[in-house]
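What follows is a set of structures to go through.
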Structure P
Amino acid sequence: MSNGSNREVVLSSKDLVAGYLPGVDILTGCNFELLKGELVGIIGPNGAGKSTLVKSMFGLVEVRSGVVELMGEEITNLPAHQLVEKGVGFVPQTENVFPSLTVSENLEMGAYQLPKNQVEERIQEIADLFPRLGERIRQRAGLLSGGERQMLAMGRALMMQPTVLLLDEPSAGLSPALQVEVFENVTSINETGVSIVMVEQNATRCLKISDRGYVLDQGKNAYDGTGENLLNDENVIKLYLGTLAQ
């Protein structure tokens, strides 16, 4: 969690317009800012552009206009593999593990740019962060529970020791108990110093652990503020929190 007084911007977007199909914009002028050490939640109704925002900042969706910056350097439309080299990790919502590979092999897939002598050391560090993965290190990923798969997906993204981690709906499809576990894992990662952007449908739980939050609607910023302020904002409660997952 950020201490609140730190104004070092690590990732930002300004007036972002982006989309998938020609002539169809999902984001229509979106602004975003992540400070060093922060955990920032992005919420909003289906189709608001939440996932598109993180994917466009990670080079997976074309930015048609606007600017994305990482540590003050413009990275607009830079390919994802170059962003990994610059210290950005991304965990997609689906197809985020290789089920036929072991836990260890999945983690190795996230370390393709690390010197070989550092890979085993980094795997052990991930196992220390997620003890359940350590217990299942030789098990095939396809045999893991949904919550364990999310741990593995996060662990793989952490193998390159990113300074920024983008999470696209990490609790999607999980039981309430496993959702709690995922949010605890996200908090633990943030406490190691990684700045995190988390897209979530589970709006209330997301805001409870976020330093700040953004509410998107129809591709634009609707509201932003501290997680606590958004949780208590009458308009946000009426328009969004009442209709989004609790």
Structure Q
Amino acid sequence: MHLFQGELTHQPTESVRKFTVRQLDQEDEKLFFDFQDEIAEGLENEETLQPLTKKEVTYILADGGIMIGAFVNANLIGLRALLYPGDDSENIGHDLELPYQERMKVVHQEISLVHPDYRGNHLQQILAKVLMQQLKYSTDYFTHLCSTVSPLNVPSIKDKFSQGLMIVQMKEKHSGVPRYIFYKHLVNDFPVDSSSYIYIRLDKTNRHKQFLEKGYIGIWLEQTDFGHWIVFARLKEKN
């Protein structure tokens, strides 16, 4: 069953092509790894991607999450995944110091991959909307959406901000590699104090960590002639 269908541009030929989106299942495991390997081999910096392990993929495809793929004809051109970490030690709820009952309501936004020939079509954002709709349709149990992103991965940082996630921490994850921890409450809104904005250059990660430890959160990425800047702010105090 198709979850979505549309058109996009094949960049090398500038031709418009139809694509469809469907949920992936256990029969697609090899297809996933072939695609992940293809994307990883083309990266300039491997640290920008934290690939999924066989254990994680098997778990997701066995109803431990949701994975969707975009196809042109029978060719996979993009995918996204959610994972339900449960009581696993890698549950980001541990980093956020959530109590056990709330940790069980955490869902991880995991890998997002788009084939280079189809970048520039906002496919990553389209897949994000479809994926989150699937989560909403399947259950209302989860309330905490979390993700980790490399400070070097500008497209993924933009992607998370576009979905309303905020940077709440910066920690060494995945064998000591620094990662932003992005967070969004799926039920409640947390308005920010617009008078508290601080702009810090993207490459000043030590400054980011300092402000996060002072209670600031990262709320969006701004591009200027002088590079990328993350905007930090404080949450509004409750009356």
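Each reported figure results from applying straightforward, stated rules to the coordinates on display, with no laboratory input. Computed from a prediction, not measured in an experiment: that's the story for all the values here. Cβ atoms are built from the backbone, for glycine too; each structure is taken alone.
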Structures P, Q compared on FRET efficiency 1/(1 + (r/R0)^6) of positions 120 and 136 (r between Cβ atoms, R0 = 30 Å, to 0.05): the greatest is P
Comparison of P, Q - label where relative contact order in percent (Cα under 8 Å, 6 or more apart) is highest: P
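Quick check for you: by volume of the Cα convex hull per residue in Å³, for residues 16-55 alone, which of P, Q is greatest? Provide the component values of the computation, followed by the final result.
On the way: P: 72; Q: 115.
Top value of volume of the Cα convex hull per residue in Å³, for residues 16-55 alone goes to structure Q.
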Once FRET efficiency 1/(1 + (r/R0)^6) of positions 144 and 176 (r between Cβ atoms, R0 = 30 Å, to 0.05) is calculated for all of P, Q, which comes out largest? P
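Just checking, which of P, Q has the largest value of distance in nm of label points 7 Å out along Cα→Cβ at positions 72 and 224? All intermediate terms of the calculation are to be shown ahead of the outcome.
Working: P: 2.0; Q: 3.8.
Largest one: structure Q.
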Here helix-only ellipticity at 222 nm (-39500 (n - 2.57) for each DSSP H run of 4 or more, over all residues; to 500) has been calculated and equals -7000, so which of P, Q was it run on? Q
